[in-house]
Every structure is written in structure tokens, then in C-alpha cells.
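> Below you'll find the structures, each written out as C-alpha cells.
Just so it is clear, none of the values below were taken in a lab; they were calculated from the coordinates. Being a predicted model, the structure only gives us computed values, none of them experimental. Cβ atoms are built from the backbone, for glycine too; each structure is taken alone.
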Structure 1
């Protein structure tokens, strides 16, 4: 089983990259689970035609009890991907990180992995917060590897540096390791050179480069990834190639 946690600066396009990778893995014939670890609960919407799944925290608030089965808190999307969202507390109340911990404990009790037997699990984790519940995917043994989504923007690379150092703090405990960078271009000056310099400094490869494209935006408006909405595009090929390489090298 390949278990990947996706981290990066808030607003860098991490959920877009995660859902596209999930769709690419599915199109390559693999069983995929995507778990959105963000209070907004919007990580999987482009896999679900723009319709959100009931998040774990919303379910527990609505029914004042834990769900008794996975069907209550999950939905099958494009490529038969199982989509789950942790959700979060009522805005202004409670801790969003605690929602992640609660969800993971619940999924263990519901025996997610034993029941679904996925080939690939992707955790889409909120922003660049690598503490408390937001560190759970890499700290508690859920994910084996981390992919950092970045652009060449100064604050995106600053966040990538923080994430790299945070993951390194867990290295001696056999937790997740950073596989490399996924460059989601914003077309800033000298972007490739800036990210390449960062990658060299931290000893990380650039796993793939995703050009800025209106095709992604157009597909997202329809609640789709480019793997569904533009399957013959260069972008779709990039994601499928990356998914194939990740599976072959790290599964």
C-alpha cells in the first residue's frame, strides 16, 4: 500500500494536486482512498462532481454519535475513489487538529484499510501546519511518505522549508519521509530556478512540474479533474506519468 501525505502552504493548490494524483492513480488501475484533512472539507469535490461528502465532524455534530459504518461518512467518486473528509469544529469553537485525530481513530475502529484494501491512500493536509493533529498523518504512522506542493513564490518555499524541517524531526522515529517537491507553477520570475535551488539545498527532487493552465480551472468549474474532463491533455499525461512512477518506485 502506498500512503502519501500532501503538505504545502495554504492556497498553493494542494487539494487540486492531491485530487488529480488520486484520479491518475485510479486511471492507472489502482484502488484509491483520498482523505481530506481540512475543516473546509473540500479536498474531494473535484472527484465528486462538485458535490461534497458529509464530513466526519459534521456527521457527529448532526447525529451526536459516531457513524457505525464507512458508508455514512464516505462517497465513491471518479475512478471509484473512496472520498472521506475529516471536516472540523464549528467555526470559532474547538480545534481543527483534534478533528483529524478523531477521524483517524474512527477510521481505525471502522477498519478502513482492512475493509477497503486500497492500493493508494492520499492525505490532503491543511496548509503548512505541522503540529498537533495536523502532524498525525506523518507522526502516527498513517502515511509513509510526504510530497510538498510548492511554487516559486517566497512564502511557498518558506513553508516548504518549515515542512521539511518538521518531517526531519520525526526521522529517528521511523515516521514519514519527504519524497520530493511537486512544483505547481504560478509563473513568477525565475520560478524553475528558485525551486531547483531550494530542492538542491534540501536534497530533494522535483517530482513533477505542473504548468499554470486554464484547463484545470475549467475542469474544476465542472467539478472535475483534468483526468476526467480533459483526459487526453498534456496535464492529464503528466499526472498519470507521475502516479505510475510513484507507484513503481515506492509501493
Structure 2
């Protein structure tokens, strides 16, 4: 089994091999922090039970979480204002937030144009949208795209091989997971894609040391635009 702790150990090994490399999650967190001001109001899209919001140290009354999964909202680890809703129908007034972020959400969007429209609507002019998501052009995404339509099957695989709860596996569509598509979604919704980083990560199939070395070699051979994770920053016009 390839637990999250084991994956993080392998990421540290990869960082030693490539000192300039940083995990996509670190880059994502730093981009969110770079946009925060003491007065910022923040929207955590797909907040689940917690995550990055627990690390920000921002005043809880200035943050809100949104997630369609009632169970996750009930089990949230912070006393965070939160609502049960989908990202394509955000129940907040226009220009309510300075920063919105979405961690591992874009791959699940069935109607990404609606979500980007809603994010643009609830952001103030000059507000920031930060996201992290799998790259639809990475070879692993073809497998995930097929499995992702069958959440129950995907959940069993995640539970068996990665030790994570099957209940946390949700359908994936990969309709907002390529550079050109993201640029178009932003442009059509008054958002300027200011940064987009493609970040390699060789740990997802690293079940043995040999597979880890093979995946590290493979990731280095891929062109930048096909590397595993996309981390982006878009600014509301």
C-alpha cells in the first residue's frame, strides 16, 4: 500500500535528486498565502473536512467553506462558516471575496464554465482564484479519466492501494484540466490567468523502489506542458 506518508517520504527523496523541485501542494499553498491580506475574505471551494484552511492562520469569520458533501461539512475540523452547495451555483453575493481557492476540484467539474462564471462573480475586482489540479495531458490522467466516471470502482482502488477512504472518491470528468482550456475558461469569465505551473511528481505509482526510479525518469522526460499537476493563479479583471 502506498500511503500518503510514504508518498511524502518519496517526495523528499525526489527533492534531494532535484533540489529546485517543490511539490505542487507547497506551490499551491504559497500562492494562496501570497494573495492574503489581513482584511481578506476567503472562499474555500470544496472545503471537505479541512486541509489548507487549517494552515493559514487567518481569522475564521473572514473565511467560508463550500462543499456539496454533507458528511464532510459536518466533520470539518474548524468552526468555519460553511455551506452545502455545488461550485456552479455559489450561494454568496457578488463581489463577496478577495481570494477563492480550489484544491483538487477542477477535475470533478461536470460544467466548468458555470463554476468559473460563479468564481468570477463572487470575487471582488482584483481578487484572486488559486487552484491545484491534475494535468489532463499527463498519461496517468487517461487512466483516471476512465476510472473517474465510476466512483465506486475508483474508490475501491484508492482504498486498496493508497489506504484512503473509498467514500472520498468522487466522479471525475477532466473538463478543466489543460492549459488551453483553462485559459479559455478564464478569458470567458473576466479572469486573467496570471500564473500556471506544470509540476512533476513521480510518487503515484511508486509502489517499489524500482517503480519510483522509473517514474522519476519518466517525469523528467515529459515536456513541461504534460507534467502531472497544474497550479494556477487567476486574477479577476
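> Starting from the value 0.95: which structure in 1, 2 was FRET efficiency 1/(1 + (r/R0)^6) of positions 45 and 189 (r between Cβ atoms, R0 = 25 Å, to 0.05) calculated from?
Working: 1: 0.20; 2: 0.95.
Label of the source structure: 2.
> Assuming 22 is relative contact order in percent (Cα under 8 Å, 6 or more apart) as calculated from a single structure, say which of 1, 2 it is. List each step's numbers first, then the result.
Working: 1: 27; 2: 22.
This value belongs to structure 2.
> Now for a separate question. One of 1, 2 was used to compute distance in nm of label points 7 Å out along Cα→Cβ at positions 85 and 109, and the answer was 1.6. Which one was it? All intermediate terms of the calculation are to be shown ahead of the outcome.
On the way: 1: 2.2; 2: 1.6.
Of the options listed, only 2 reproduces it.
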